[in-house]
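Down below are the structures I want you to see.
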Structure I
Amino acid sequence: MTAVRTMQSFRAPRSTTNPYITMLDEALQASDEVEHLRFDWRRALTGDYDVFHWHWPEGKLHGSTWWKTAGKVVLTAALWLRLRTSRRIAVVRTVHNVELPDDGPLRTALLAAIARDADLLIALNTETQLDERPSALIPHGHYRDWYASQPRAERVRGRIGAFGGVRRYKNVGVLVDAYADATQHRADLSLEIGGRPSTPELAETLEARAERLPNVDLSLRFLSDEELVRLATQAQLVVLAYRFMHNSGSVLAALSLDRPVLVPRNAVNEALAQEVGEPWVRMFDGELEAEQLLDALEVVGDIPEAARPDLTRREWARTAADHAAAYRRAIAAKRARA
């Protein structure tokens, strides 16, 4: 079977690149079913390929100066026009986020056009709402290989961990408040939070909330892989007190490091619990409170140290094969319409 010549919307990964992109890049590079092309403006606009695959197209619309931003918007519009008018090149888009970013009228309109014109959509979980176009479900691959070279810490009883970019919707302050109440019932609790806050004001608010609490460590900055692995594996429970959660890399990172998580109850997380094993995914209803935190710690305390969640559906070789199949379906859909 001839390999599908596919251009991704990402360039060669760097050390700061989203790990999902880096691992997908490696998996597609190793696949015999895909001729893997990284993004290049000249080739994208004039080259020969069978499929173009969009990931976070908003990343193509911003430069370091206003004139570079304007140039990128023009180039992206030209690429969209080429793909829209082509009778041969199929377009695939992975739906990483539920909604388009609010990026100004012109850029938002262009992002909407890119989203509308994809021939096939890839969802990362069963709860992503898609329209009637052809689609494929390809779960986010695990991080086990990504973190394999990093040393792991010994699990500490009563230790709660939280990591990832600190945003208001992630409710880290609510976690701190729930922890404060929980310490009134258990003296052996400790909490570590790591990640870069979105604003200085958010960092100051968290520091003020945690200042007088016992056994709290705040690392409010970008964490290296080594630091993240140490934080996660030292924890008995990783807590993500988000108001809204759809596709969370932090959940999968914790599970890949064999640590259970406490997350908001929704259809996505209920499906994940069934997939990996319910002891590994504990859920809370409403806003996180001390009682839910203490209950989850009690349950996960029975998980043996050597146990691992079931992540077989998320092997990267399978992910690459599923992408190749999706690309072939997109080509068939495009040419059927043409």
Structure II
Amino acid sequence: MKAQFDGTQVLAPPEAKVFYEQNGYGRVEKTGNLRLAVVEALYLIARGKIQIDGWSFDSLLAENAASPGFLRRFIVYRDIRERGFVITTGPQDFRIFPRGQRPGHGQSRYLLRVLSERDIVDLSVILREAQTAANMRKQFLLAVVDDEHELTYYEIRIIHPAAKEGFVLPTSESLPKIPAILAGTPAYVAEDGTGITETLKSSWYGTMLDANRLFLAPVEVCWLLESGRLSLTPEMTAEEYEDLAAAYDPEFADKMIVYRYFRGIGWSPRTGYKYGHHFRVYTEEGKHSEMLVHACANDLSMPMSVISRSVRLAHSVKKKMLFACMEKATVTFIEFARMKL
């Protein structure tokens, strides 16, 4: 079947309409002709379904390969097609339909963005596209192409952590105030015979320095001061302490926003340093932590390779990988999860 290339798209005669009707290729125009994106046309040429006057597969690929991202989009398009899905151009790079469905006969399930392993990822863009997909009741995917043209797929989810059923945040009136002594930016609580160190440990606070002293991390000190459960020596308000901690740790304010969120819903965040992230988070007592969380500004950009390493590490220790994106005091959690289509 002969087709024509107009420099941007390929136009096939009306008899090519069967490609759309059976497998969702292209868009049918009012004239009855089938207009194909170049990635669609290349795939059909490779399968021997169409020919383009004056163009071979190699020459058409070479003509378009200089366009940024074209080659990796074709690689992803081909991979999705060969997995048995119908894939069409979409509001991101592509839309993907469930197996057995196609345009006019079913709804697309995924919106997909194609990236290179060397791309710098703007988290605000990822968040916006994930929200768009969620509003359309679709799943948002990234297809990342490495330098050897191998593919990794990630599902991007906006997560809304919720309080455990029946959880009620304790009030300062219902609990005794805990005396603590400042030691740099951490503080420690000395056992006074009431079992206070054991009480704190059982609530996932602090680390024992010795048999009688429990050290509190700066985020724990700040949280307990804010909630009225800690009295600090030398005397200091929560606001004064936060300024002190922030002077030593430029990420402290962002970490506190995340820490407050999780403590406020009954989850237990602990340092995630050994995993290269701000927190590991426990949702149930007596179990392993279930997620790694990194606090970051909403407009932060990072290499895709950094995200890839984070996700792979999280999966290797059976945890979810969440990035906590902050805009002022609002936090939105984005989960990056490797997936197989």
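Starting from the value -9000: which structure in I, II was helix-only ellipticity at 222 nm (-39500 (n - 2.57) for each DSSP H run of 4 or more, over all residues; to 500) calculated from? Computed on structure II.
Work out the source of 19 here, i.e. which of I, II gives that when relative contact order in percent (Cα under 8 Å, 6 or more apart) is computed. Source structure for this number: I.
Work out the source of -0.54 here, i.e. which of I, II gives that when log10 I(q)/I(0) by the Debye sum over Cα atoms at q = 0.09 Å⁻¹ is computed. All intermediate terms of the calculation are to be shown ahead of the outcome.
Working: I: -0.54; II: -0.62.
Source structure for this number: I.
Each of I, II could give mean count of other Cβ atoms within 10 Å over residues 71-78, but the derived value 20.5 comes from II.
Which structure, out of I, II, was mean count of other Cβ atoms within 10 Å over residues 39-46 derived from, given a value of 22.2?
II
Tell me which structure, out of I, II, gives 62, 36, 30 once Cα extents along the principal axes in Å, for residues 127-318 alone is calculated. Matching structure: II.
The value 14.0 for mean projected area of the Cα convex hull in nm², for residues 23-182 alone was derived from one model only; which of I, II is it? Clearly, the read-out refers to I.
Readers should treat all values here as calculations from the given coordinates under stated rules, not as data from a laboratory. Small disclaimer: the values here were computed from a predicted structure and weren't measured. Cβ atoms are built from the backbone, for glycine too; each structure is taken alone.
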